[in-house]
Structure 1
Amino acid sequence: YGTEEEYFEQSWTSHESQSYDFYVYMSDEDWNSEDEFWIYNVYLYETSGAGGPGDDDEYFDWIYDYVWDDDDDGYNDTIGWDYDPDTTCECNISVTLVVDIFDNATGDWVNYTSHNYTIYHDDDDYWWHDWSPEYNGTFDFYVELYDEDDNLEDEVEYLGVELHTRSNDDGDDDEWFYDWDYYVDPSDTITIGYDPDTECECYVNITVYVDVYDNVTGDWVDWTYDEHTIYNGEGDWFE
């Protein structure tokens, strides 16, 4: 909050040995373009193909859900989860948490969120995520844990959760990159970290995109993205 720093990171791995340019831009939850920056002439090496660890098991050591009234208008408007994903491998493993959200009355898919983490064996981790709807309704939540090969490893369901929209509307506030940095390690992967802030004294969902360009030809090569929830000037660091 205030002047505290936030830092988030995204990673992208090259499949060829060459130099790349990276265009990083941020949009708010209404898809308004808010801020951007370029990283030029980063040389990455081709993936060695040496392979990674075996197919170990990943699982939720624990996961808890909470429902609350964030805007104090008498109606629950937010659901949140905290959780600790573990692995049987005594190594660093990249896992992805995916939450698919469906309308309980119609069965229609409503939204999803996705978050990437690096875990080590049974270390005690604490991750948190929450979600609020854009309309009043009853929703079903399917929380799934995937390993770095996109294998479904664990899942939990939360069905029939009644939620209302938040009554406060802060309009189209500005979001920006307070700080950003990057590093290359191993030689085929760049990791871009950033601290996005918002002028709104509220939780704001943002999407950060990374476009990759060939540094020599200027041709578009690939892209990646990640979604985050930020609050005012709170310190975060995403990557």
Structure 2
Amino acid sequence: AAEGAGHVAFSCADECHVEGKTFHYGASIPIAKALAAEVLLAYEMNGAALTPEHGAPLRLVVPGYAGVRSPKWLHTITVQDAPSDNPIQADDYKLFPPHVTKETADPTKGITINGLPLNSAICEPAPHARLSAGAATVRGYATATDRAVARVDVSQDGGRTWSQAELEDHSGGPWSWTFWHAMLDLPKGEHELAVRAWDDAGQTQPALPDDTWNYKGYLSAAWHRVSVLVE
């Protein structure tokens, strides 16, 4: 890499049509991330050549980053001093504080979204499910991007009390999904189930979407909540 270069930019074959403008899709990532062992220029998947819908003939794969930073159908790769000036990189996927609106947003002052937050979700039971009173199994997943999921807590009363879930096939490694399950004893009535994950740095998720609200809704990773009726 050229001395002092801080970014690797990628230009793609697909065209974007946004607000009357036409341009090729493009993105960039910091050079330190580009040189990391986990980042791939992929031309095969599972031993077979990439298909067009997966980005053939060549695509970028950047574990732990937002999908927008893993562009498909690569055409040109450039090592450069500054991030890409492509509108996808320069104007979109920016994080703004709560008081900023669509009308007042200045892309040059937003935080560029690369890495993703700690997150978790309840997959079972489904929202508004009707369950029988007694033992109930709650299942879901958690992700911690470049850290490991260390613990998952599940609540049956909207977060007032918590039980620790059991982690399934837990690799403890970065970028992996961690599946979990918990057994709850649910009495009759309406219940708000909630889940929160903890990573190996002791960080956890915010309780409410309002805690990280922004007008585009980016990186919202508050406790996932599911309401159920127990009969």
Structure 3
Amino acid sequence: VDDNLIIFDCDGVLVDSEPLAARVLAEAIRSLGLAMESDEAAKVFLGCSMAMVIDIVAARLGRPVETGFAQSFLDQLHIEIHRDLEAIAGVHEAIEQILLHENVGGLCVASNGEPETVTLSLEAVGLISFFKGRLYTASAAGRPKPYPDLFLHAAHEMNYVPANCIVIEDSLHGVNAALAAGMRIFRYAPCAETVEVRDHTDSVAGARTFMNMNQLPGLIAAELQC
């Protein structure tokens, strides 16, 4: 039986960074003179790369974003990560159980986040040992999610074909990227009855949704027995 690669997104799947990042980003955007609250930032920028964030903000401003905006945001975000970031509930135990499966050959991370931010996040919550040396970000892979480039890059670097990859994602960008890459996909949606999920059923038609990390090892085990 072939080994399989499990590819994890980082933000919202391994670490509970999205509310924190939305708060910091909203503050940074308000400093540019654009109205933005944390809940709107969370909705608009979920799963976006830094380049995508800047493009969206520039379009709303009607002018280029000031030089230094991204670095200022990231500097403040990293302070918040060190102080407040927590792992997604149950993810340590889920990873340990997944690694016990005889048909799981490897784990890696594929994130639209900045490389330093991904590393700091995993270090802050004690997950880095599972993924050290196997962190892949959009900055090194060409186009970010929702394009398939990042997942295909991660699979290539880990020496797996897409058909032997299972992706764990939470954002629609990530789900669509995994589907475009020809990979199997589980979508972590702890609030699965949200408007976002209901309104985008076509986009997530190829993804199987789960609501609690303690479900994931069993879902992967069942998938690998098919």
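Taken together, the values in this text are just the output of simple stated rules run on the coordinates, not laboratory data. All values reported here derive from a predicted model rather than from experimental measurement.
Using relative contact order in percent (Cα under 8 Å, 6 or more apart), single out the structure from 1, 2, 3 with the greatest value. Ranking 1, 2, 3 on relative contact order in percent (Cα under 8 Å, 6 or more apart), first place is 1.
Identify the structure, out of 1, 2, 3, from whose coordinates Cα extents along the principal axes in Å, for residues 87-142 alone was calculated to give 54, 22, 17. Traced to structure 2. A value of 56, 36, 31 was computed for Cα extents along the principal axes in Å; which of 1, 2, 3 is the source structure? Derived from 3, not from the others.
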